1. Please state which of the structures P, Q yields 1.00 when FRET efficiency 1/(1 + (r/R0)^6) of positions 59 and 83 (r between Cβ atoms, R0 = 35 Å, to 0.05) is computed from it.
2. Can you rank P, Q by distance in nm of label points 7 Å out along Cα→Cβ at positions 3 and 107 and just name the one with the largest value?
3. Kindly point out which one of P, Q the value -13000 was derived from, the read-out being helix-only ellipticity at 222 nm (-39500 (n - 2.57) for each DSSP H run of 4 or more, over all residues; to 500).
4. Give the label, chosen from P, Q, of the structure having the highest value of distance in nm of label points 7 Å out along Cα→Cβ at positions 11 and 27.
5. 0.00 is what came out when FRET efficiency 1/(1 + (r/R0)^6) of positions 19 and 67 (r between Cβ atoms, R0 = 35 Å, to 0.05) was calculated for one structure; which of P, Q is it?
6. One of P, Q was used to calculate Rg and Dmax of the Cα atoms in Å, giving 44.8, 136; which?
7. Rank structures P, Q by FRET efficiency 1/(1 + (r/R0)^6) of positions 43 and 99 (r between Cβ atoms, R0 = 30 Å, to 0.05) and report only the one at the top, that is, the highest.
8. If distance in nm of label points 7 Å out along Cα→Cβ at positions 35 and 51 is computed to be 3.3, which of P, Q is the source?
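Quick note: the coordinates plus some simple rules give every number you see, no bench work behind them. Note that this is a predicted model, so its numbers are computed, not measured. Cβ atoms are built from the backbone, for glycine too; each structure is taken alone.
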Structure P
Amino acid sequence: MGSLPTLLIVDDHEETVYLLAKSLEKVSAKAYKAFDGKAAWELFEAHKPDLVITDFGMPQMDGVELAKLIKNSSPNTPVFLVSGYSGEKRIDLALFDEVYSKPFKVKHLQASVVAYTEEKIAK
């Protein structure tokens, strides 16, 4: 891989954000952190990260609304959903490039981050 990708990690549980950022630092150059969808959108617009990892249920704006904004603005940016909401009817899975149900294995998320960002950076 050439340059390391930048990530945006979004979850209303701060400890989850920090744990994911720490776990993914080996495969990314920078992880921007947000604790609600509105703050995440502002960070996305300011920094245009290579990949976004978001929770579903958050204050201000949920993960589905955030994914819609990102895909409308930057259709090629991968968006992963990491959520404890299994079977949530409001989730349009087509918006997400990968979906992980909590709990999940971080090594699988790491592998997906590498695969998606290598493909995006190669383009």
Structure Q
Amino acid sequence: MNFDTLSAVKQLQGFGFEQRQAEGVVEVLKETQLAGIENLATKDDLKALEISLRGEIKELGSEIKDVRGEIKELRSDMKSQETITNVKFDAIKTELVILKWILGVIAAAVVSFVIRSFFS
């Protein structure tokens, strides 16, 4: 982008600026414009960024797919562990029922011995 400094100086002088003031203002504007231009992205810059971002998005998509697979495996493992835990709890429940019966029989036997010894 070209900036016509001579035309800008004449225009500022037309607004009442002195030559030196007009030249100073135009110099500041020119430096500001150059600093801004240096920071502007070109079409090639934007294209390179687009390509880079597309690659990263594709890579993230692949990683997301991998994570979904891992989640599926974890769910399957959790389901298997739940089944195993349920089987173990069922076995423990059965053993507790048996122990309750055994304790009941022992308690009855103790009561029976106490009664026999009390009345004998």
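1. P
2. Of structures P, Q, the maximum of distance in nm of label points 7 Å out along Cα→Cβ at positions 3 and 107 occurs in Q.
3. That value comes from structure P.
4. Structure Q gives the largest value of distance in nm of label points 7 Å out along Cα→Cβ at positions 11 and 27 among P, Q.
5. Source structure: Q.
6. Here the read-out was taken from Q.
7. P
8. Q
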